[in-house]
Every structure is written in structure tokens, then in C-alpha cells.
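Bear in mind these aren't lab numbers, they're just calculated from the coordinates by the rules spelled out. What you are looking at is a predicted structure, and each value in this text was computed from that prediction instead of being measured. Cβ atoms are built from the backbone, for glycine too; each structure is taken alone.
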Structure I
Amino acid sequence: MKKLSVSELKPGMRFTKPVYLDKENLFITSNTPVTDSDLDRLNKFGIQEVMTAGELLLLNSISSDPDVLETSIDDIIVNTVVEEELQPLKTIYDNLNRIKVTFGNLFRESTQLIQEVFKKTLEEKPLEVNPVREIAEKLSDFVRANHNISYLILSNNPSGYYLYNQITNATLYSLVLGKLLEYSRPKMIDLGISCLLADIGMCKVPPTISEKGEQLNEEEFKTIMKHTILGYQILSQRMKLKNNLAIVALQHHERYDGNGYPQKLSNNAIEEQARIYSIADNFSALVTNRPHRKKILPHEAIKSMISMDVGKFDLKLVRTLLNHLSLYPVGSCVELSDKRIGVVLGPNPDKPIRPCIRIIKDEYGEMVRNLILVDLLRETNLFISRPVDLQEITA
């Protein structure tokens, strides 16, 4: 490792490898910008040198290191000084920025695992639950330890097969709901396992149907519907998964009003873990591009779930999740009445239409280089004029 003088560090600097205070104590993770508060902390404790095995990343560069996330809207920030009353919001932002590399690595591990399980299923190879359990433990512990991770989920724009990405997103949202329901760690891990494997039956659906770029006909939809029974059989017979975990694959398309499939169960006859995954899977699907339709904005997905699709779900669970996500979900993108564009950083639970915003574009459409935070409860002269697509405005 090489040593770096603290006096040479500047806000916004990022490195390809983690930076350490000494051989054992981590300072910042790879690809995480140095902030003013980081430098204040070093100076406060009289630390004059840090060390890293990495290299300085240039602004807007993209690293080839697989352990480093690609450059994002957070990486162009060079000044993180904010007003005193906004320090709680800055703490939220700093924490999310600090864990984003861990999140990215976990996301890739999860999608790779799902792909591997699907491949082994198709090739009739032995299926083991231990690798799934290991990922479920990591995801569960990450969700339990961190808040507002919808910010990371919605700002993530992963490559690869949409279904693997959607399953991972749905698993994360399911775990968020499990956390809100105060699930124990073992129960959270079980929820993670069942959600990661819930759509395993889809690997048995012909690609000509699952990848069809238009509306399915009746026969094709009947084929899709079989994935629930096929998935349950795979998990219970081949993987020897416990029934309370395999049941999510069977029941996650049941509807609370009894109009789902394959058994037309209703209300609490549907296991709670399946009801949770159904809600998370639906929200994730709505905000993800699919072969036969384009995604909708998170705000529109929320409105759909509390209006048109209300009969599908356990309303108590929907309200629990949506109260956490808010009407403008954390991580979604909005335009303010002064034409600035920002990302929702945190909700104001009592005022769902007035969340806390992190500005990413000024009124002239230029990306901002300073950390600008807005609490709409305080800024009463401002309001959200419309939701916008984060990927489109940062493309």
C-alpha cells in the first residue's frame, strides 16, 4: 500500500481501492468520494496520513475493476458543504454514498446466483440451497443495517437479463417490507431465500413466450401461468427446500381478492411471505422495462398499486411499504416548480407530497457540482411539478 498525505486529499476524490487509516481500519470504500466531513474527521483526530492500494479516479472516469461501480451522478460532486439545518439530510446522503459500492457488489452477486440456479435447473444439474442462503444472509444483513436503500435500487441501472435484475430488486423490496414488519434475522433470511427462488419456474418457459415483445395470447399466458407450479416442484423435489420457503414460488401470483393463479386462493389463505413478494414483485416489474412494455415511473407505479390494482394485494402490507417509500418513492426523480431536477433522498412521512430532495440539475439543465439539498417542508415556496425518468435525464 502507498501512503497519502491528508493535506493532499480534496472533497470529491475517489480511489479504485479502499482507503485505510491503518492496516486494519477502513476510512472509505472504493469509488466513494471523499467528503468535507471525512476530512474534518481526520483533522479532528490528528491523522496526517492514510493508505491505499488503489489509484485516484479521474472525474467521470469508468473503472475496469469489477469491484467498482460505474460513474454515477453522485461522483461529480466536489463540494459537500451544506447549511447547518440540512446536516441530517447530508448524513443520509453520505451514508447512502458510502454503501453504494457494497450495494452494487451485492446486486451483481445476486443476479449471478439467480442466473446460475436457472442454468443448473435447465441442465438438470443438482441444486443446492447453501449458495442461495449465503446471498440471502448478505442481502438481509444489508437491508437490516441500512435505511432508504430504495435510493440505491432506483438509481441503479444494471446491464444483463431483465428478469434476473427484477428478481433481485423484488427480493430487496421484500426484505425492506420484512424489516418494516420487524422480522427477526432468521425470518428475514428465509424470506430472502424464498424470494430469490420464487420465479425459478420461468426458466422452463420457452423464450419465444417469455421474451415476446407484444401482448401474450391466451395459450401463451397459460404457459406462463405454469411457472408457479413448475417452480414449486423444482424447489420442493429437486432442491428439497422446506415447504414454507418453496410455497412462495407457488403462491406469488395469487390475488388477495381470489382472482389469481394457480389455486385462486384469497386473503390469509395466501402465505404472508408470498403476499410480500407479490407486492414487491409487482412494484419492481412496473418500474422495469419488459419485452412487451416499457416501464412506468415509480410515482405512477405507486398510484397504480393504491388505485387500479388494489384488489390484488394485502392492503395492510401495501400501506406499510408505500408509507415507507412515500408517494414520490425514495430514489425517484422529480422536477421542482423552479425547473430544477432532483432525486428524492428521504420522505417526510406526515407530508408525502413534500419529501427531501437532492438537486442534480439546475434550472438551466446543467448537472450541479455542489451538494444541494432541499427540504420541501422548509421550502414552502417550492413544490413538485412532475415526476421524471432518472435514466433519461442523466443519459
Structure II
Amino acid sequence: MKETVLLTGPPLNGRDEYTKEALRLAKNENFQYYHVFDYLKEIGREKGVKITRKNVLDFAISHPDLMNTIRDEAFKRIRDEIDRSDKSFHLVSTPALFRWGSGSVLGFTLSNLKLLKPSRVIIVLDDILSVRRRIIHDEEWFERFRRNEENIKLTTLVMWREDAINHVKTLVHELNKEEIQVRYVLHFGIRHPHQTFIDLIFHENEKPLIYLSYPMTGHEEEYYHKVRGFYKKLSKYFTILDPGALDDWWIVAEYDAQVEKNPEIQKIKIKNIFDGEEIEELDRDDIEQATDILRRQLVERDFNLVDVSKAIAVYHYAQGVSAGVISEMAEAYRTLGAIYLYYPFKKRPSPFMEFYGMQNPSRRTMFKDEDEMIQAMVEEKEYWTKA
């Protein structure tokens, strides 16, 4: 049986680079990969139009009818190739939507998706500062911002993300109304290991989706080392969705800390969270405007990951109550996902955590030993994956 998966999202989030590397590492998987832009260039040449990475946005805005014709033909050719193919998985990659200058450019329309009939839609996302750095180091894109880093506003980038997600959600809603069933839309951060992406695409039946919930801020390095170790152990049996794979919260935390220290500060210094060395100075006003959107996107992203998962594994290696963890457990409870809680302390947990973490009277779901919890999840997998 053939399955079509749409890989999309805002521009410059590393979608194709990440996907191609993951697929290079995938061994003996039965798939075909379609990069829509390659088809746009080919069809453009046939029509006497040279479409390049540098001119595609201006061309699409200046010649919308011709661009729509080229894009529609691209999706028709991909559909034809899928129909003729003997592969099981067909991955189609293209940006969703973004606004540029006086107009907006659509990566696909409702008619394109009705033709494609994706069973799953993966919105591939990177943290906002990494997107900004990607623009700075991309010659063609940096030129669009007049080679001035100050022109690359975080507010612009979070709105690119907002527009892309809303475009996808709107069209998928219309598809489902027409009984073209999309099983789920998933907000996927590219800080996930490549093997997680491989498991997500190819092995979802054997390794069902699990959301890993844990208190994310204000802890020592040893704490995060424990979380990563648990993630690795759990990944042997399940496809683990980690909210930390898309981490914009540290921008907000840095902003809050520096403003508290100096209320008059106008430039916020942000250190690269991954290399710990590169430092950028960002306008306070820009961060303030972006933060309101980022905070909401963070909650919506985490709830999305909970909603598509079959179960939630709560790794609460901290005694303090986390509002985020409690909210995620409540969301899993609302959507009938299985809840497993690791809480290794003698002190009783919050009554709300205890309520959500001990829902099933016929089986144990709250543990003091992480290996015992993983074993229980594996043994009971057939029970909760049927939900």
C-alpha cells in the first residue's frame, strides 16, 4: 500500500537539509523523495522561464498566474510519478507559505493537496535564532535583507512560522471535510535525532509515537543528561517526540534575565545554545514583539505533539511542580492518551499530577524506577495503541 507524506513548513527552517541527511542514513527503506522546487525549475524551462532560488519569490509575485500554472503542473507530475511507482512511501517536500514584500507565495493550494492526497503532514521547524543565522550565512537570502543583520527581525521569522502553520491547518481542515483523510499534522523540530525522523516516517506501526514530557527550565546539566539518557532508552521501542527539539524558550529566558538585571537595556545578548560561543545582539523591542507569539506557539506546538501521540511519558526528575508538565498530562487525559509517570521521590507529587498519572486502576502507571516504567510501557503497548 502506498502512502504519501507531505513535508512542509516555513522557509529556511532546514527542512530539505535535515530530511536528505535522514534519508541518506535510512537503510533498506522503500521510499521516493520529491523536491517540488526541482519540478518548478524543469517546467519553467519548458515554458521558456528560468526559475532560480534567487528569483522565484519575485517571479511568483510578479507573474502569479504563470507561477500557479507551473506549480499545478509540478503537482500533477509528482502525482503521476507516485501512481507509476512501486515504492511504499512517497515524501513530497515544499514550503507552505510566506509573505514577501507586497505579496505572499503559496507552496500549495487546496487543489494541489486534493491531487496529492497526503495521509500525513509533517511541518518541519527549527528554532527561530537558527533560522536567523541560516539567513545570515545564505548569500542569496542575506541579499534580500540588504546584507544587514538588523533587517532580519525575529518578529518576521515567527510570523513566517505562524503563516505556514495556519495555511497547513486551514487546507487540511478542508481536505478532511471532503473525506480525504489526513491522519495528523505534526510540528516536528529538526533537533530530533535523524533516527527519530526515520522511525516516524517508516516505522510508526512498530514504534508508536510517544510524547516525552519533562520540566524544561532552571536545572543543572546533570538533569538534562538524565533526560537525554531516558530518551535514548525509550527510543529503542518507540518514536519519541521531544519538545526540546524546538527550543525558542531560551530566548525568552535570556530576555527576562537581562531586563530584570537592567530595566533600561536596549540590546539583548543571546549566546548560541548549541555551541555556547557565538553571541548576537538583538533589539529589545523586536524580542518583546516576537515573545508574545513565541510563547503561544510553544504551547500550541507541545499540545500538537501530545495530540498526535499514543501515550505520554512524563520524566519528572525534579521535585518542583511544572505547570507545563501538568498541562501536558491534562491534554493527554483529554485526548485519551495513555499516561506514564516517572517520579522517583518519597515526597508525594502534586495532587493534579497524581490524578493524571494514576488514571487506570487496573494497571500501574506511576513509577519510581525508569527502567521498570519502560518495561511496563513495552508490555502494555498493545493495550494503549488500540485507542
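Some values worked out for this structure:
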{"quantity": "Structures I, II, by mean count of other Cβ atoms within 10 Å over residues 138-145: label with the highest value", "calculated": "I"}
{"quantity": "At a computed 1.8 (distance in nm of label points 7 Å out along Cα→Cβ at positions 98 and 170), which of I, II", "calculated": "II"}
{"quantity": "Which of I, II yields -13000 [helix-only ellipticity at 222 nm (-39500 (n - 2.57) for each DSSP H run of 4 or more, over all residues; to 500), calculated]", "calculated": "I"}
